[in-house]
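Okay, got some structures for you below.
Just so it is clear, none of the values below were taken in a lab; they were calculated from the coordinates. Only a predicted model underlies this, so the values are computations on that prediction, with no experimental measurement involved. Cβ atoms are built from the backbone, for glycine too; each structure is taken alone.
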Structure 1
Amino acid sequence: MWRDQTVSVIFPTYNEKDSIRAAIEDFFASGYVDEIVVVNNNAAEGTDDEVRPTQARLVHESRQGYGHAIWRGLAEAKGDLLIIAEPDGTFSGHDVVKLLAYSDDVPVVFGTRTSREFVWDGANMGLFLKWGNWAVGKLVEALFNTTILTDVGCSMRLFRRPAYETIAPQFSVGESAFGPQLLLLTILNRIPFAEIPVNYKRRVGESSVTGNKLRAFTLGCSMIGMILSYRIKSLFGWRPPAVRAPEEIRRW
């Protein structure tokens with residue numbers, strides 16, 4: 001609970017069997033999380049057995065892809081404040097309070113893993129990923145004239161429920177590029193946001209995307225293509241499907 005508002009965490013899981021129980025316990029230990037929704041997205045065998053002894057709520061999503069898992073998790077979550085994170089050991093429940101504190105001022109908070117002081121030894125944030133995410137962030141910042149952006153790939157972020165409900169009908173990407181779409185929809189709907197540094201640790205196991213430079217490069221190209229497409233269309237007056245922003249969003 002944060003200032004009389006309930007807090008939900010969404011954990012998508014595919015290859016996190018060896019880390020998910022510790023991640024659940026870590027985020028609950030923050031003292032602010034009311035529920036954790038774990039979305040089993042065709043996860044490794046034994047993942048459910050790791051989740052069931054915890055207080056987390058387990059749901060299954062048969063459609064493969066990060067985006068589909070997050071769609072399902074957000075739809076299932078009941079909180080006023082919705083935090084998306086990864087249960088692979090890279091993110092820390094310690095940072096929950098940071099996101100919540102900034103949510104008092106803006107309805108959307110994005111994390112960034114590019115601040116050197118918050119990147120732990122062994123974290124998968126070498127030159128290629130760090131400067132690639134920074135460059136794409138600066139591209140978005142320049143094209144859309146936004147606030148500071150340094151990491152479009154960080155998957156730890158917070159949405160106030162009215163912000164989520166504003167953009168949810170516009171979701172269309174079910175794969176890994178859903179993360180950048182969340183950012184772009186936030187921008188195009190003119191929802192205020194801030195970016196803050198979060199801790200980034202060594203992953204338990206290997207990522208199915210960033211663990212391979214070729215796949216990471218391909219994803220980066222997909223992100224850039226989406227960004228340019230959205231910007232070009234917006235220059236000709238295009239906006240996402242009309243959704244009237246709730247009063248709580250429009251007042252910011």
Structure 2
Amino acid sequence: MDTACFQGKVAVVTGGANGIGKCIAGEFRRYGTAVEVIDKAPGDHFVGDISDHSVLEDFCRDVIAKHGHIDYLVNNALPLMKGISECTYEEFAYALAVGVTAPFYLSKLFMPYFRKGGSIINISSSRDRMSQPQTESYTAAKGGISALTHALAVSLSGRVRVNSVSPGWIDTSFRTYTGPDAFQQPAGRVGNPLDIANAVLFLCSDDAGFITGENLCVDGGMTKLMIYHGDNGWTLDG
């Protein structure tokens with residue numbers, strides 16, 4: 001990947017104060033990209049709750065006032081995870097507002113300001129195709145943003161490329177795992193935020209210029225490995 005293409009560009013990253021988003025923002029900056037972050041956590045960035053459309057409008061105005069345009073939009077902010085037993089109507093709606101509505105509205109707000117070669121990357125999850133119990137709000141949001149990706153790619157064809165990345169098990173502390181935790185993934189390890197950042201930057205790069213509307217699952221092969229009792233160090237207790 002030719003990282004020179006990021007020099008002098010402008011990237012917007014939601015949920016960029018911590019974890020995967022912070023790593024994505026840091027990698028863009030490392031290659032000479034100006035990065036604007038919005039996050040509800042306090043810090044040296046635009047602080048706000050992206051479930052509020054007026055916050056999104058204020059953020060967009062702030063970014064355009066500073067730069068006049070953008071090149072990359074990374075919709076990374078984390079939706080609420082609650083299951084059907086405890087998740088209220090309001091909490092479910094909030095998860096969708098953060099995970100689907102905000103990415104849609106930011107794409108709409110920034111649409112007139114993308115420069116040629118612009119790219120939108122939506123951070124989905126391997127939960128867009130598999131689930132654990134009691135994760136409905138998060139899983140619905142991640143499934144929604146995967147579908148939103150190919151819809152936007154068609155609507156913005158010829159103007160902005162739109163792709164999504166679906167992380168698997170990512171440890172944001174960069175902890176190293178051994179034994180069954182590692183072996184359940186064909187790659188032989190648990191992922192870290194740099195694995196996702198590398199995928200995002202590739203999809204934004206000129207090398208990915210013929211890729212749009214796609215979802216890249218970055219999970220070490222975890223969703224491709226069938227595990228039965230006794231496989232890969234796992235046993236069924238019960």
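Comparing mean count of other Cβ atoms within 10 Å over residues 2-9 across 1, 2, which is largest? Could the numbers behind the result be given before it?
Details: 1: 18.2; 2: 14.5.
Largest value of mean count of other Cβ atoms within 10 Å over residues 2-9: 1.
Quick one: FRET efficiency 1/(1 + (r/R0)^6) of positions 10 and 186 (r between Cβ atoms, R0 = 30 Å, to 0.05) came out at 0.95 when computed from one of 1, 2, so which one is it?
Numbers: 1: 0.95; 2: 0.20.
Only one of 1, 2 returns 0.95 for FRET efficiency 1/(1 + (r/R0)^6) of positions 10 and 186 (r between Cβ atoms, R0 = 30 Å, to 0.05), namely 1.
Thinking of 1, 2, which structure, once FRET efficiency 1/(1 + (r/R0)^6) of positions 114 and 146 (r between Cβ atoms, R0 = 25 Å, to 0.05) is computed, gives back 0.95? The partial results should precede the final answer.
Working: 1: 0.95; 2: 0.70.
It must be structure 1, since only it matches.
Thinking of 1, 2, which structure, once relative contact order in percent (Cα under 8 Å, 6 or more apart) is computed, gives back 19?
Details: 1: 22; 2: 19.
The read-out was computed on structure 2.
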